[in-house]
1. Just checking, which of I, II, III has the largest value of FRET efficiency 1/(1 + (r/R0)^6) of positions 313 and 361 (r between Cβ atoms, R0 = 25 Å, to 0.05)?
2. Tell me which structure, out of I, II, III, gives 3.5 once distance in nm of label points 7 Å out along Cα→Cβ at positions 57 and 401 is calculated.
3. Can you say which of I, II, III returns 1.9 when distance in nm of label points 7 Å out along Cα→Cβ at positions 321 and 353 is computed?
Structure I
Amino acid sequence: MAGIIHNDKEKYKFDVITKVLKKEIKPGLAAKLLSISTRQVRRLKIEVREYGASATNHKLRGKPSNHHIDPIVKEKALTAIKESYADFKPTFATEKLEENHSIQISYGTTRLWMIEAGLWKPRKQKAINYRSWRPRKDYFGEMQQFDGSYHLWLENRYTDPLGEPIELCLLVSIDDATGKITRATFAENEGVIAVFTFWKEYIIQCGKPLGIYLDKFSTYKINHKGAVDNVDLLTQFQRAMQTLGIPLITAHSPEAKGRIERLFQTLQDRLIKEMRLANITTPTQANVFLENVFLPLFNNKFSVVPAKGGDTHRPLSEADRNNLISIFSIQSTRRTNNDFTIQFKNNWYQLAEIQPTTVRPKQEVIVEEWLDGTIHFRLQKLYLNYTVLPARPKKTKKQPVILTKHKLNWKPSADHPWRLYAKIKN
């Protein structure tokens, strides 16, 4: 009896059939031991007598699989991956092969081919530590997770005058219940203006969410060289959201808001490569690509159905709409001087003589820096009239006592109630 036995299972099968041939055991017992029928035992007896140990080997060993992929397809796929998708992960590369090259293979096949070609290095499985995940919210709009990520989103295609790549900040909000990216935009930084612009446009488009989940420390990475105005941001943002009635929930660790942290990992892989394939070179092009191309496809692929139907975004009230510019402004307080001038950020402003409300010296006014960069002074919900002074005004002896709706030397007309009252009294 000649032949080669390749594994323990085949060796065991050969030993059992050999005992049947030697009449040490009966075919029925052999069938039980091998979990096969007595008919198969009879067939194996004949084959072992004729071919020896090789009769118990699998008949397809050494032969190509009935489902094997044509080597030409493999070569075509690897060529495409090397030329265009060398740094893509296997799943993403598989999608692009089907989308752009009409090559339909499984993720596992792509992964094996990329490992063989040295294009993908398999990672060791990490030790599993128990962690309890917070369940998703039930309704769309119930909670938005919000964060920003500084990165070379446009790689080397967007540079400064010296040719150095410029980092952009991607601001993103993701719905907790559905995993849908509700809004995303590229900005220069994560400062007050950028964040206020983001949420003003979000609320106009979607309405007011029931809550916003964000980082504990301002917005958000104070130690980053691109982060500006972070000292005042949280206070300003809290004030704006409180005015709109939107609660803020602050996370104490990145893991607490893991949904958006994992989202950025995905975007830093997929979005960067999609923009590379689309040859996006400027932030303006990137924002158009995000809104019109990437987000619809991404949300369609990765978002989930919420546990309960319905949209919990609240519509803007008429008061909200009328005050939206004021709400999303950077606000601070200043006192009027005796000459009715106001100093703000090294500039001097002179209040006009006629105002919509009475203004007195040393009175506190609200200074609003609107998103368009203009300065406005507000007192009792009314905006004051002013002019910008080229330099600090000189002190004069003659100063107005107050500012009001008319000039201080104003005289009532002959038919004014004051004069009529005086005539009746006399």
Structure II
Amino acid sequence: MTAHNLFNYTKLGANVNKSMISNTTTCLRTIELFAGVGGFRIGLERASSGEKQFDIVWSNQWEPSTKKQHASEVYTARFGFENHSNADIAVEVQNNNIPEHDVLVGGFPCQDYSVASSLKNAHGIVGKKGVLWWEIHKIVVQKSPKYLILENVDRLLKSPASQRGRDFAIILSSLNTLGYAVEWRVIDASEYGMPQRRKRVFIVAYRKGTKPYKSLLKSNIIDVFNKDAILTKTFPVNQIMDDTIITRQLSNDLVDITNNFNKETPKKNAFWESGYMIDSIYYTTRVTANYDGEKQTLGDILIDEKDVPKEFYIDNEELEKWQYQKGAKSFERTNKTTGHTYTYSEGKMSFPDGLDRASRTIITGEGGASASRFKHVVHVNGKYRRLIPIELERLNMFPDNHTAGVIDTKRAFLMGNALVIGIVERIGKRFLEEL
């Protein structure tokens, strides 16, 4: 397959999508939170067909650490300003200004989700200040969407390190209290044929009374994992056995979870990479991908070398710096607080990156010409070079030049923060088929 065939995408903007929806039979009103440059939106629009549609009725993107709102600028350049909010959702957005919706989607930050008893109300709880999960929670309380599709880093299932799984237990318990069943799955995009080794946890929730909720309720446990869960239907796994499944009761007291969850075995995993929760009980197990389809590689997404700007090539003098960064090394470091001196070691990394397999994960520091251990370098036609922004977009399965209009280093940063759209597209298609 050529790169052209892989990434010859049609961008569906807000106006195009609305015109398509006018004659549909199924329309899921959708809001996109922590929208970034619109990865969820693109995936869901690609999943939509003439009769079944996700309609993005509202979106929010706010980056608190910078005055220049690059992600929101890219989003509005591609999809328009209508129904888009570039404001701090924790401070400036009122829930009554958010439209009614069927689906809430978003990739929310991984932080400390602990709670404490309210000083004003002994029976109430308050979330840790500034944690954006509680902004999702407030919207769900008020709007009660039928479905949630969320994405996060896979370490969410193990945080905090001192009490593994506590943060995810709080999320599960809070959704259970609101009447939702939840599926989760850690998915490495490359294991299902996509061009990047990017591992993220995807969480889908179904309100009580919906078809997926009823399906989970009536299915036996082993069948949920092997064939009945929406995430399993979307991303098949090798068969698992009953004796690998962990079953636990979740407390409905979030303060109790904060203080006591997994305290007896804090270094032991409470949640594995696949699981579901319904009626306060969660089930979790390890799974492996079952996929034998076509696989895209880093080499598939490269543009023609004649179109690569010269500043992305690495000369011989700079090459030595890259080789050092990528090589094995060790050196002494001193803890500034304790004064303790220790040896820090790094293993050797592949250099250059292999073109015959999926790429490594894109990080936010991918941009810029300076030598780095973690940036990608390819060797083509006898020359070493960095990846250009279009190639980073392709690794996340975005349309070419989706992030055009901001500087190259920022384009790389935006792709380091993005998700692999192919995963969302497949989940969206399965949703529309199931519903």
Structure III
Amino acid sequence: MPTGKNKLKVVELFAGVGGFRLGLEGTKGARKPHHAYFETVWFNQWEPSTKRQHAHETYVKNFGPIDEFTNEDIAKVTSKVPDHDLLVGGFPCQDYSVARNLSSSAGLEGKKGVLWWSIYEILNTKGKKAPDYLMLENVDRLLVSPASRRGKDFAIILSSLIKLGYVVEWRVINAAEYGFPQRRKRTFILGYKKGSPVEKKFRKLSDPEKWLAKDGLVQQSFPAVLDGAVKTFNIDSDPVVVSKEFNLEKPHTSPFANAGVMVDGKVYTARVTPNYSGKFATLGDVLLPESEVPKEYYIDKEDLPRWVYLKGAKNEPRKGSDGYEFTYKEGSMSFPDSPTKASRTIITAEGGKTPSRFKHVVKTKKGYRRLTPIELERLCMFPDKHTEGHADARRAFFMGNALVVGVIDGLGKALIKLHQGKL
């Protein structure tokens, strides 16, 4: 068992109900060798839209309180973050535009409430004590936002990390394409600070394209093959310049593919396709025996036509509130959801009896029914009853905001091996 000195100290931001921590540290009684090398020393979880902090309560219930944590707006507590080796978190996709702070020629001023700038402030304030590694998660559309100038938001993030001294690797991973039970596509961003063991290995290889195609951290757990040539271009190290000038010539096409590396301001990016031949988990694998499903999850016969309508294709005349008439078109969705495939992406509005186009429905011998909180937890690879103690709709909301734990498990395993020089 590694000692405290050999463990990577982790800070978890926007922690939710602890998906990153589960992926890195494992669960009680089911720890794997690489899980023993991570230790969470501080976390932050704060939900601005509710008085009761449900997610924070769930996190503490499952992991217990640690000496230092906060349940406050992260923008107000960046100075409280202790020294650490790995910063993790799933931050929201927002407008990351930034301007020059008038009070300081070297300062940056992002829009209030944009959480990327809280991450930047933590790293910038830490200076030489900034963490060696970053493991961040965002929606896949980050690479193509905003619509007015595709790729600008991600370019601002990369530019910020150039200033902070990080080599960056990213990949869009669809969990289901690597055998996990949910089709959940997310952008994962890995950062390696100058002088860290992984950054030194990257420099030693001195071939970013090879890192992208073969040797990179993501490739170790989620192998893929390049689907076309690697594209290269430069990004300015000043986020203000990037905010004003990036991708002005072809604003409707993002230069970022679904995988890439950025080193010293030069981007190497290419489209990749998964290269996985293992077992594929399905929605049917997570379903409870019908004897354990409460009656309230079954759809009443009188409500079924509404479910069928919402899930079906539409081509119908409609009238707006201003009297404008138009034709509304919409494709059909699978109804019921297939138990032989991975599930669709869980959304935050998954809970509740109200008919919905996007909620999952399965057909059983007893009739059509919605998914239970335990089944939603399993689709995100959380332990059963991890979110117990809250209303079912709240538990579904947690999973709609969560990530697939198995992806973090894989990235963590590769990080430890690269950090230790075993890859």
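Bear in mind that the values in this text are calculations on the coordinates, not laboratory data. A quick note: this is a predicted structure, and the numbers were derived from the prediction, not measured. Cβ atoms are built from the backbone, for glycine too; each structure is taken alone.
1. III
2. The correct label is II.
3. It must be structure II, since only it matches.
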